[in-house]
1. Which structure, out of I, II, was distance in nm of label points 7 Å out along Cα→Cβ at positions 34 and 114 calculated from, if the result is 2.7?
2. Which structure, out of I, II, was distance in nm of label points 7 Å out along Cα→Cβ at positions 98 and 178 derived from, given a value of 1.7?
3. Of the structures labelled I, II, which one yields 18.6 when mean count of other Cβ atoms within 10 Å over residues 50-57 is computed from its coordinates?
4. If mean count of other Cβ atoms within 10 Å over residues 74-81 computes to 17.9, which of I, II did it come from?
5. Compare relative contact order in percent (Cα under 8 Å, 6 or more apart) across structures I, II and report the one with the greatest value.
6. Upon calculation of FRET efficiency 1/(1 + (r/R0)^6) of positions 106 and 186 (r between Cβ atoms, R0 = 35 Å, to 0.05) from the atomic coordinates, which of the structures I, II produces 0.40?
7. Output the label of whichever structure in I, II has the greatest value of volume of the Cα convex hull per residue in Å³, for residues 82-161 alone.
8. Computing Cα Rg over 2.2 N^0.38 Å for each of I, II, which one ends up highest?
Structure I
Amino acid sequence: MNNIVIFGAGGHAKAVVDAVEREGRYRIFGLLDSHKASGSDIYGYRVLGNEQYIAEHREEIKGCIIAIGDNWTRALIAARIALRYPDLPFVTAVHPGAWIARGAKLGQGTVVMAGAVVNSDTLIGEHCILYPKASIDHDSRIGDYVTLAPGATTGGNVTVGDYSVLSLGVSVIHSVSIGEHTVIGAGATVLSDIGGYAVAYGTPAVIARSRAAGERYL
């Protein structure tokens, strides 16, 4: 069983730890976090330091997951790690209580939590997060660094662009497209296409304002 490190030591990291433990494919070597004191722990796993720790223990560490909830921050950290350690793979974690259907594919670094569903022939990009009870129906295309919050649901043939967020309880009907860097507010119902760089909410969802890349939403 290969050792991996988890980058992040906050609340989201706890859920990632649970998914990795229950899947049982990897051994958690420890956590890396620039903002937490070395030697502190989460669920018995020590905070080892920042990413410099990888250089000092490269032979022991065989993979990495970034446990940061914010899409943009997760992307910045992934780029930094990939540049510094190009031979270190980002691994996926799928909780055994999730359902990954035949033909579905997950990009590197993606985490799928308990109760989430990825249906037939759906493609999920890199470093995505599917929280509990998120559901993506058949033949959908989800970009990189996308988050589906708990209870977010799509129909089939849906497209979601890079860095976008479907917040708590969002529903998206079949064959709808959502652009990149867009946030759909909690409880919204998306009945028609929503463009990129937008914040939209309501039933039916409408664009409330524009949004810049990297703008915080958590």
Structure II
Amino acid sequence: MFVRIVIFPIIVIVLVNGLIPSSTIENDLNELIKLHKEFLNRSPIIPARQAYEVRCRAVVECCPDEQENIFTLFSEGQFNEKCLSNGTKTNTSSLSLLCMSTLRQLIQLTKEPIYNRYFQVLGNNTNRFNRIKTWKKQMKMVCSNDELYAFYCERNNIEKFKSCQRKVLKMIAKENIDDDGIIYTTYVSRWEQEYAIDNQKLAKAFPNI
């Protein structure tokens, strides 16, 4: 008896369902940057930019040894503890005077009515707070020192912000390649919603900006 054996070719199929295409990441990034720009444009200058810039200058003038840790100082609320406790960490009277002048300027800015109102408008929702906290940890994991520095000290430097966020999105996409992109998509969607809500609040509270 003649038995015919049919051998089917083995086809190796690489499943890419879990991989987020670079084009998708760039499209999502551009949308987030658009919302971020709107957020900056709708925010009053004093709380959203000037107060951060003065704090950055205070680190340079009051505790220069902490300059490389600026992102951590501000993200984890260590500025007062490491920069201002037990007096300023300066060695010369000229630096000390410069430091004190900068601190007085910072205090004056934080006393402006619009400063507290800004943070009251944005609110302190627990979910929002935790999401921002996680986001900053993610940035610290992948962003360069220059990008981290710019987040607080060069608030209008969109290119550095964009470069940093691209790295964050790529990290999220890479870490969750086995879930068909669900975690990544949810991550982006929540940030878009968060920005949209904040922008609506700012537009209502500060319509003339």
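1. Numbers: I: 3.3; II: 2.7.
Comparing all candidates, it corresponds to II.
2. Corresponding structure: I.
3. Values: I: 14.8; II: 18.6.
For mean count of other Cβ atoms within 10 Å over residues 50-57, the value 18.6 is produced by structure II.
4. Only structure I yields this read-out.
5. II
6. Numbers: I: 0.90; II: 0.40.
Comparing all candidates, it corresponds to II.
7. Values: I: 80; II: 157.
Across I, II, volume of the Cα convex hull per residue in Å³, for residues 82-161 alone peaks for II.
8. Working: I: 1.00; II: 1.40.
Greatest value across I, II: structure II.
Values quoted throughout were computed directly from the atomic coordinates according to the rules given, and no laboratory measurement underlies them. The shown structure was predicted, so the numbers you read here are calculated from the model rather than taken from an experiment. Cβ atoms are built from the backbone, for glycine too; each structure is taken alone.
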